[in-house]
Every structure is written in structure tokens, then in C-alpha cells.
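Several structures are given next for inspection.
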Structure I
Amino acid sequence: MTSFKEYVSKYRDSVYSKIMEYLPLKEPEAHYRMVRDYSERMGSYRRAGFILLTGEMFGEKPENLFLPAAAMQMSEDWILIHDDIEDNSESRRGKPALHKIHGNELAINAGDAVHISMWKALKDYMVSAAGQRGSRLFDTFYDMLERTVEGQYLETNFILNSKSLSKASEKLYLDIVSSKTCYYTVYGPMQLGAIAAGASDAKLHALREIGYPAGVAFQIIDDVLDMTADEKVFGKQRYGDLYEGKLTLIMLHAYESSSDSEKKETDRIFSKQRQQKTPEEISFLAGIAEKYGSVEYARGRAKTYADKAKEAVKQFSGEIPSNSYRDILLSSIEEMYRREK
């Protein structure tokens, strides 16, 4: 059986080539080399892969899906450029973050250039698509990005203004994940592919019910990998979430399990900006997560959500075609839960 990773690899070069059509190397060359940087590093193409997978699942030809898949990947690339500046991240995809190389101002400008190219790709798809499919895909794409920005607000507001796990909750965590991960990373791209294939509202609903728990599992594992993964494999700095003061299920569990003195110290560290935190303070946070088994707790919760996603595939069997793409969809859920990067 073809795995989701193998499926994505099959089309990765075709999507990349389409992206490069919208990010040509021209004058001023130094600017456009920055614009192309994150795209040339080539991420996982997971989101683009979901567009292709569900599009083919519902009968669309892959060559008709390369343009929306390219727009999806470009959205990831410009968002990451801006996210890395907001989070003051050190690295991305195994290399220094763009703003660490060129400074915040030029990196923001490069991200803006990828952003406007993404909308150009979507406009071209609208022109080429038959009937109402193009308009429907554009509207869903817009809604997905709007929700993503709302989720970014919730997360950034916690980091900048709340700065304390005593003011957080699992509901807040899931509200952030619902927008930034479930919609943007999983069921949004799934719906875009289905829309390109002319799928019904009932099928789009089924994809949401599958994609939401799969997205929660994906994000929880992302939090776990931040604590446990090899930096060279993961492509990002270890303990980046702790340095940035992000809300994770791991630290929520550790905080709720902690003594009063540990809670006080945790809040003190979370109140500091990234550059003010010392390696010893990060070791303290990682230590209480280990002490209370919070990483394993999170892994267990991720598995629960992944199992819900797989069960939803069965539940909505009447809307999901019983073909080879259905097996790849199940593979994608398993890979999101068991991934290493």
C-alpha cells in the first residue's frame, strides 16, 4: 500500500515547479533570492499533499490540482517567515531562520512577496477552473487563512500578555489548535482538494470531522517533538516552545501536577521574554515535564485523537470513496501521529 509520505513524494517536484513559476528569479536578484529561500528549502508538502489526495479521491486529475497545491505551499512559506520573526525563532527546516540571516525588515518584505504571489496563483486557478469551483475554493482558502490569523492572535496574546499557565486552560489550547492546525494544516487543505473535484457539502463536512481530531493529534505530537526530537531531524531548535512561552498540552499537564513552589517558578519563567530565559530555566521547565510524565501524557492524548480520526473515516464511509486514496488517507492520520518531524 502507498503511504501518505510516498504519495506526497510522487507529486512534490511538480508542485515545487509550479511554485517557482510564481517566484521567478529576477531583478533585484538579492530580493528574489530571499523571496525564494523558504520555498527552496522545501517543507514536508503535507498541506499541498492533502489537496492532491482528496482531489484525486473525488475524481479530479492531479495536473488540475498543482496550482491550488502550490498556493497552499506558498501560504505555508510566507506564514513561516512571519511566524519566525514573531517568535524570534533561531532556525527553520534545518537552516537559520530568514530574519537571522537578513534582519527582520528584509525578511518581512520577502514574506510579503510570497504572500502576494500566493493570491496571484489563486486568481489564476479561479480563471482556469470550471463553473463555481474556482470561486468556492478561493472563498474557503480565504476563510481558512482568516481563521489561522485568529488562532495566531490567541497564541501570541497568551505569549505577550497572559504569560502565565495559571491563566490558561485546555479549552484555550484547543481553540488555538482548532484554527492554526486543524483547519489550516489538515481539514482545510482536504476540503480544498475536494472542492476542486466538485465534492458536495456532505463530503466537506465528513472531511472536517476526520480532519479536526487528526489535526489535534498532529499538534500535540508537534509539541512532543519540540521537547524530544533531534534538532537535525526536526529542523528547529529543541525546546523552542519553552523559550517562546507557547501554550502546550505538555506544560499545562506539568503545571497542573506541580507543587505550589514549582507553579510559582514556572510562572516566573513564563513571564520572561525569550532572550531573557536562561538554559537553566529551560531545563527546569523540561524537568518538571519529565517529573510528572507530561510528555507521555501528551502522547496518550494524541493517540486518542488519532483513533477518533480513524474512526471518523469509518463513520463517514458513505461520503469517503472506498478506493486506494481512502487507504492513503488512513495512512496520513497514522503518519501525523507517529512522525519524527
Structure II
Amino acid sequence: MWLFIYMVTIMDDFSPSDLKAILHSKRANLFYLEYCRVMQKNGRVLYLTEEQDAKQYWNIPIANTTVIILGTGTSITQAAVRLLASAGVLIGFSGGGGTPLFSATEIEWMTPQSEYRPTQYVQGWLSFWFEEDKRLQVAKQFQVARLEYIKKIWSKDKDLQLEGFNVHDSNLEYAIDGTLTKIEQAPDVTSLLLIEAQLTRQLYKNASKTTKLGDFVRDHENTDAANTFLNHGNYLAYGLAASTLWVLGIPHGFAVMHGKTRRGALVFDVADLIKDTIVLPWAFICAKEQMTEQEFRQQILQKFTQHKALDFMFNTVKEVAIKGSGL
């Protein structure tokens, strides 16, 4: 059995100089593969599947890909890793179905080695990071950006509106506006984390009510469809966040909200910019529609592209980093 997700384009011919022609923030593909072998063949990265009667090769358009997640029954050659690294593609290993990421408590990825990534973003980031009050200001900026993204996307996504998700619902609007006020007044990061959790619980309650899935309890170990899809969608968001930070040259350990004790905490901070907006509602909708894991992943990746989630991540992190020295 093999599985791939969301291939938009296949490039017939390219040279090494073409590999980085597409900016990471504009790339369309994120792959999850299982039961296959990833290899290099004639200057391309392919994955090989073995059917009963024949072997089949499938091309991976690496110049238009941000992340590849390798699941159950996969292997990869050194030559393929070398080509993926030259194109700036991050590699992650996961369990079956795309979760959990191995070392998922840290959200670490096999990142390409490059001495030519920009330095201005990490320098700007470090100019404020060592001061607690400035980290709090940036954490608040992230939370405000997260809420503004919810309001923007939910107000224009016709598919979400048809499913009953309406950002102008009085209860939801009150919750978001109230959260914005609480964010402004939060005295520390601990309070900010509590405020974030309270709103997310309200969004879960709203989503379960809208999709008529009954009383929902968020449990990462639970195997019901909504919890499973939330886990899967979040890991896809982590991949985009890790790619954003690698491209900008900012180490995952310099978090502003999720704590200094977790090596990959900044990935959580950046992924939170889009999780509640895109992953949360579609996890409930796809659970209601009894979709398969593959169908859910395809839906999420389509929405990531439609709403330029990667662009939004890049722009938010870059803006904070560039303005960092002026905080």
C-alpha cells in the first residue's frame, strides 16, 4: 500500500540551479509517504512502490515541495537526501497515518545544511529574545495575528460558511473580541497561555456544536475521528512552521510563548498562527463527513494553499524579527 498527498505539478526537467527558483513561502507541496522507497534516479527524486506484478516509480517535484514526512514501511537513500537538501526540503519521520512524529515532543526535523541562509532575521530575533518583557510583547503580537487570521479567513471562506462556521456569530465574535482585550492586559506568558487555551476550548465547543458531533473532549491519545484529524493536521502545520524557521535561519529553541525548556518550542508558536483557523474546523467537518485520513490531509493541504498559510507564517515571523531591535 502506498499513499501520497497533494501533488500540484510535476517538473519534467530541471538543473541544480533551478532547485531554489520557487520561494519556500510559495511552494505548494507537502508529502506523506508510506510503504515505499525514496531514491535518486537520473537527477530526480522518486519513490518506488512494489505492487504484486510490477514496480512503479513516481516523481517528487522537489523544487515545489517544503516538507516530506516518511511513515510506516519507508526508506530513503543518501543520494535522495542529498538532492532534497539541495532543494531545501525538510524531512520528517512519523508513525503510521502521519502521527506521531518521532521526537515529537521537540518537533525536530532533518533540516538541510546551508551556510547561506539569511542572518538578519536571527539577529533581529535575538536582539529582543533575552529580555522577558520584549518576549512577552512578541508573544502578544503572535496571538493577535492568530486571531486576526481567524477573522479574515472565516469571513471569506465560503466552504466554512456553508458548514456553519461564521466568525460573525455573536458568541464567537464576543469570545474573540474578549480574548483580544485579555491579551493586551496579560501580565506574563503564563497568563497568555491560559488565555489561548480558554479560547481554543471555546472554538472546540463551537465546532462540535456546529458539526453536531456531541460533547467533545480534546485528548491526543483518543482515537475518535476529530481528535485523530486534529493530531494529523497539527503535525502538518508543524512541518510548515519548521520549514519557515529553517529558511529564515531562526533556531527552534528561541520560543516566545511555549517555554524555554523545550528545544523545538518555537515551532509550536509559529504553527499556532494557523492551527485554529484551518486545522480545527476542518478536523471536525471531515470527522462529520466520515472522511478517510488521506481525504482529510488533502483537504487541509488544499486550504493551506488557498489561504496562503505558509505566506502568512513567513510574513509574521519576518515582521517580528525585523522590528525586534526596535521593541
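A short reminder: the numbers here are calculations on the coordinates, not readings from a lab. Source: prediction; values computed, not measured. Cβ atoms are built from the backbone, for glycine too; each structure is taken alone.
For the read-out Cα extents along the principal axes in Å, for residues 242-313 alone, a value of 39, 23, 18 was computed from one structure; give its label from I, II. Corresponding structure: II.
Quick check on the output: 16.6 is mean count of other Cβ atoms within 10 Å over residues 42-49, derived from one of I, II. Which one produced it? Corresponding structure: II. Which structure, out of I, II, was helix-only ellipticity at 222 nm (-39500 (n - 2.57) for each DSSP H run of 4 or more, over all residues; to 500) derived from, given a value of -16000? It was calculated from structure II. Looking at structures I, II, which one was Kirkwood radius over Cα pairs in Å, for residues 162-209 alone calculated from, given that it came out as 12.2? Working through the options, I get structure I.
Of the structures labelled I, II, one was used to calculate distance in nm of label points 7 Å out along Cα→Cβ at positions 258 and 298, giving 1.4. Name it. Value 1.4 for distance in nm of label points 7 Å out along Cα→Cβ at positions 258 and 298 corresponds to I out of I, II.
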